[in-house]
Structure 1
Amino acid sequence: MKIFCIGRNYAAHAAEMNSKVPTKPMVFMKAENALLLDNKPLYYPPFTSNLHYEAELVIKIDKPGKFIQPQFSSSYYSSIALGIDFTARDLQAKCKEKSHPWEISKAFDNSAVLSEFIKIEDLKTDNIEFSLSKNGEVVQHGFSDQMIFNFNTLIEYISQFFSFEAGDLIYTGTPVGVGPVQVGDILKGYIQDRQMFECEIK
């Protein structure tokens, strides 16, 4: 199982990071041991002092595929979840300064919260609303139609370089509002008005 992640897929988030809006999807990967499931807590990693949340819609690939054409992309997924791409922002900055890969800041153990999956058709909308609260206050609020590259485009693009297998995941990018967490914080994620996960920082 592969975990694909997309950077800067919301223009407002790119702006808050003082980054250029990409012209092609920015793809990076996490290992399977990055997953944090079943509302388990995240223990604050000792290698960072600036850990940030990034709430993201996550789609799951339903079947194998390679070099997927645009007209077929929508047939490769049917369910969606909500996740968090935790980022050690201080380590990421150091990696960027040296033009090094991001993995130590993005793909560490338990850096990818993942909720249960729900059928997209049950949401009865093509514009999926999601949000993240920290200690009861909404800190991120986004809609899928705000993405620079939509689900179908991401599938088409990624499949040029990697073969998909059933069960592969795509974390589709985060909207504006990313920020730090501290020990004791409670993060709750929602798709529409449905709570998808709760994660305590310990």
Structure 2
Amino acid sequence: MGVDLDGATLQWGQEHNVDAAGPDVAARVQLIEANVLEGKGPKGDIVCALNFSYCCLTDRPSLLDYLKAARRSLLPSGVFVADVLGGPDAMTASEERNDLGDFVYRWQQEFFDPLTHEMECHIHFDFPDGSKLEPAFSYQWRLWTMPELADALRDAGFSAVHRLWEKTNDQGDGTGKFFEPKRIENWDQWWTYIVAER
């Protein structure tokens, strides 16, 4: 089940992702046009706020309202999952380029305010014919820290909070396996998960 405020976005997703995946997938996916702060829809085992979607909530009262609504949307043994971005490079103006063959994907952090942790980010696409989508997407975010999220989840009534970190191999590449460390080295930039039990 996916919840979004924007009907046109949901319609595009239904047509290009859900319906395009075939009837078996489409029968299992429900898209709801609503505000996640209202907690509409049936209860589930897992509520996910991925791709840093909660970062559009730029003040703590709004974040807390969302986390309370997410908790209400969970069955008794349910869990909440969110991805978390951090590290010094997440708090600076920068641009990353990734050549994916058919196009170049650019992630730009245009502005970061250390007083509020508000940031402006963009996704750009460059194509071999010289054309560009610049920006294709723009985000006005608040970069929430791991301690802030953990405290807010506890204040929202979650019974336990787990801060996860990905294990790496000898070459320093991620293995896809996560653990719950007591203390960790701060990398230049990291992307991990926080999981809370209802």
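Just so you know, all these numbers are worked out from the coordinates, no wet-lab data involved. From a predicted model like this one, the values you see are computed outputs, not experimental measurements.
As an exercise: relative contact order in percent (Cα under 8 Å, 6 or more apart), calculated from one structure in 1, 2, equals 20. Which structure is it?
Details: 1: 35; 2: 20.
Derived from the structure labelled 2.
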> Here Cα extents along the principal axes in Å was calculated and came to 45, 40, 30; which of the structures 1, 2 was it taken from?
Replying inline: 1
> Taking P(r) over Cα pairs in 5 Å bins from 0, in percent, for residues 53-164 alone from the coordinates of each of 1, 2, which one would give 2, 10, 18, 18, 14, 13, 11, 8, 4, 1, 0?
Replying inline: 2
